[in-house]
Structure I
Amino acid sequence: MIVATNEADRIGAALESAPRDALLLVMDGGSSDATMEVARRLGATVVQHPWDGFVAQKARALANVTTPWALVLDADERLADGAAEAIARFVAAPFAAGARLRRANRWLGHEIRYGRWGRDRPLRLVRCDAAKVAGDDPHDVLEVDGAVAVLDGLIVHDPYRSVGDHLARIGRYADRHATSLHARGVKARFLDVAVRPPWHLVKALLLQSGWRDGVPGLAVAIFGAVRVAGKWIALWRLNRA
């Protein structure tokens, strides 16, 4: 199951990495490129719905899954290092209600092993009758009622096509996150704006050893701090609007 909008250049790799004989589902949010054509050519069922947020769109996609289990990928991800085989074995003889896989987050081709992106093991395989989508846009989170296993294999994640793409998304995602938090009644204080961004930088680079990833690690930490600042400043403004 993949939620996508205008991902024609990379959704193919995500779909082709899925376990053999998996039923492929793509929830398209109104693509203007060839995303739907690529998905259909690779055998996916495409469901269209106007984009209304990451959490809502993923929840809608989960509701459209017709199999007992759902593997949730993003269009900028693909399975590697035996993950597809590990998932197939688990589904054939499940011993938990969901499963996590290690995710290798890459920045412009460089794997980030430390900092906030390191040690990432998202829940991505869930039993549909025990799962739900939660979180604050744009950060959707899968939750499952029951035990969670950890499987072998890897999810390779290439979230940004370029530095410009990263910078553009910082602004969009910060605004969306602030809007979501504001709707939930969260308030921004002066300390949030003043302290959280530098603390993000200190935690990522020093406490989580992001400096060990060199220039890519430094870039990820700095851009992360900028995103945190943008989110809390946007929320501050919304609270006072």
Structure II
Amino acid sequence: MKTLVIANQKGGVGKTTLLVHMAHYAAEAGNRTLVVDLDPQRNTTASLEAFVSGIPASTLFETQPIQFARPAEVPITLIGADAGLLKIDGGRPDIIQTFAEHIRRFSDSAQFELCLIDTAPALGLRMVAAVAAASHALSPIELQTYSIEGITAMLQTIYGIRRQLNPTLEVLGMLPSRVNSHSPAQKANLVSLLRSYPELVVRKAIFLRTSIAEAAGERQPVWAMRKTSARVAGHEMKNVIAHLIEKMGGLPHDA
């Protein structure tokens, strides 16, 4: 099982949008996909509520075994965010290992081909646990000056966790997100980002499209919408996701 954590210490960069679309993309190809929502804002949980497992995410920080009430043959299995997550960051550091062990058991059980973990936009035990448990990490980033200035801290966090807790973690890098292709400032910021982190910028982008927001409101992937602009956005989104999955070494079932 490949486990991807999508993390950024800044909110509003399109983390949840990307994760939800990746879940649909992988599942539509036939890959059993587990989604874990560690953000108490519950945006991922709301978007994928049709696939809720009944297991609250906070229980992944407890030692008792996790049993799924729904069969693993369903395309997406959601471990949804709950109010109990608010207490996690004030807990003991050993819950990091507890979370990682649950994810490892899911992987060893061969129930899923892909696990996607959404995190809150803040550094805390939940984010540390997610990165410590993952095989891959990705940080979507807006091409705004304040977002780029903050990415250094995010990279330091991810690489620090890799060094101390998860030496096999593969960092996919930074994915330009919510990109306005008509903005000279964003183009200049992308050039600056490529100059500063040439090996860490994903050579794809998610563009700012109104149809993506509309699809989120309808709780479906943008490529499922029947309008021309959605078809364009859907093609772009699928192209990005296919590239990311390729960087992860692929999945058993290709789209």
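Derivation of every value follows stated rules applied to the coordinates shown; laboratory data play no part. On a predicted model such as this, the values are computed, not experimentally measured, just so you know. Cβ atoms are built from the backbone, for glycine too; each structure is taken alone.
Odds and ends about this structure:
- Computed 25 for relative contact order in percent (Cα under 8 Å, 6 or more apart) - originating structure among I, II: II
- In this comparison of I, II, the computed figure 0.75 for FRET efficiency 1/(1 + (r/R0)^6) of positions 78 and 190 (r between Cβ atoms, R0 = 41 Å, to 0.05) is attributed to II.
- Structures I, II were shown, and Kirkwood radius over Cα pairs in Å, for residues 14-85 alone at 12.9 was computed from I.
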